[in-house]
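Laboratory data are not the source of any read-out in this text; all were calculated from the coordinates shown. Since this is a predicted model, take the numbers as computed values, not measurements. Cβ atoms are built from the backbone, for glycine too; each structure is taken alone.
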Structure P
Amino acid sequence: MGPKPKTDRPKKPRDRRHWYQAAFALGLNAWIPAWFKGGIFQGAIKGVCVPGLNCYSCPSALGACPIGAMQTFFAGLRFNLSIAERKFGLYVAGFMAVVGSAVGRMPCGWICPFGYLQELLYKIPSPKLKVPRFLTLVRYVVLATMVVALPLLIVDEFGYGQTWFCKWLCPAGTLEAGVPLILIKADLRPLVGFMYYWKLGLLALFLGWFVVSQRPFCRTVCPLGAFWGLFNKVSLFRMAVDDEKCTLCDRCRRDCPVEIKIYEDPNSPDCVRCLRCVSSCEFGAVSYEFLGRKEVSPDRRAARPA
């Protein structure tokens, strides 16, 4: 048999993003001695927020979760104002605003360890389910209530609120901190009660959901993604679709981890800016722009129509 005839159809490029996700997941949780000493890393950089949902109480976590820090800010706001402390929390707000203004939700697609976990579990062979569109609005309710309103409004006699999202809902905290700390610190086991089993049950439900749906936590619950998604339309990093090149083939939607039609809204707040659509488009219709420089995936430049 002779050689197979060449076709003009470009090969699907490799998604090298997973290497970055794995590197960030390991890098943000690099203090390995904590697992043997039975404690939590408390180095000088512990108070620095990281751009992703990575629990402060994870034994090996090097930094702080911005959602946990934001809740702590609102939970202590009344008390701090009562003692004329006005600077507390400005760093957290500034960090989240700077990241959002620069790249929007891009950390969700490249850095967040919990987002990476969801993509890995979705690879497990199983029946797959779509995430109902209306559920994507729930994350804004979570942000407004459990991160802002409840910590600010429900306080004790000293003026302190609680970190409601971390305490009652966050499955990342349970997986990265709650379960490991119980395993490595025997003195904590007698304290296990209703709250622990509640969070463990939620974690089990979410893990099962991750297997059958694409990044459902990011799309429906995550308050960090909700906050940064608000910046997608105004951030320095922007997505774009060339209507003249786009054929509406829907390849981008099929490859998208959050199942959006980028040709309908290139800077949708749902977009995690993983850039898989840029690589998968055979016609060079999808591009991104940062600081005035426009880029189409190098793998697809040859596929642009003449």
Structure Q
Amino acid sequence: MPELPEVETVARGVDARVRGDRVEEVWFGSHREPFKTPAFRQADGLRGRRIISVHRTGKHIVMELGDRKKGKAAASALAEPGEIHAQWIVHLGMTGRLLVTTPGAAIAKHTHARLTLESGRELRFVDPRRFGRLDFYDLGNAAGDAENRFIAKGLEPLSIGAEEFANLFRGRKLAIKAALLNQTLMAGVGNIYADESLFRAGIRPRRRAGKLTRLELEKLRGALREVLEHAIRLGGSSVSDYVDAEGVRGFFQLEHCVYQRTGEPCRICGESIKRIVVAGRSTHYCPHCQK
């Protein structure tokens, strides 16, 4: 499943290509699975909207949309709240892709959405396994009211402070790997980056979250941010179907120290990487480097 770096990469790529464009026509496929809001309502809500910006929230891609009036939207970093009248939310699920293409590009199998833009480009959502989700928020007259907008439940791993981070795990009896995967605590961290950050922090994934020292938690916070930022710079990890907005694979999988390296030598000490199951998820660690 695409995690924070992959979703961030796609969101930035889409934003760079469609910001300020307008949705002229919408086509949705017949499968019902992707649509949290009924497809016909999403189509009606999207047509004619100016795209203000596209950004990531947790593991979701959020397209901020203006009203249906003509006129070029300002290309600021993020639109002022009053300018935003609707949001289109994309969750990539396990195998979802959000691609910006030319109209003449071949339509991939398992394409569930095509947004034809004023510029002539198309924005396409492709998802073979259909675990991805599309949703639409019509903010109406409450555009400036944060309560009516889509907001991820968990805190943001790239900006969380030391005290906030420590408070997330205080008193918790579950394994630290399970806590990192809990999207209501922090939004965006998944299996890959939980394993990789725990390795860099030197912490075993089965350690009880509430028993970690303040020093260990600060090392983990730093390692998590370092890993996520490095992965974003390299375009994410393409270990399965993931590609960016242009269909290009990421490169961070070449930097993995433990994830899916069972039996291979640790890049630091040479010990064999072990695989266990934590919270129902395959988990990889070095028994020598992680304590």
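Can you tell which of P, Q yields 13.2 when Kirkwood radius over Cα pairs in Å, for residues 52-107 alone is derived from it? Only structure Q yields this read-out. A value of 0.85 was derived for FRET efficiency 1/(1 + (r/R0)^6) of positions 140 and 180 (r between Cβ atoms, R0 = 41 Å, to 0.05); which structure in P, Q was it taken from? Structure P accounts for this read-out. Computed over structures P, Q, mean count of other Cβ atoms within 10 Å over residues 164-171 reaches its largest value in P.
To which of P, Q does the computed value 2.8 (distance in nm of label points 7 Å out along Cα→Cβ at positions 20 and 220) belong?
P
Once mean projected area of the Cα convex hull in nm² is evaluated on every structure in P, Q, the highest one turns out to be P.
One of P, Q was used to calculate helix-only ellipticity at 222 nm (-39500 (n - 2.57) for each DSSP H run of 4 or more, over all residues; to 500), giving -7000; which? For helix-only ellipticity at 222 nm (-39500 (n - 2.57) for each DSSP H run of 4 or more, over all residues; to 500), the value -7000 is produced by structure Q.
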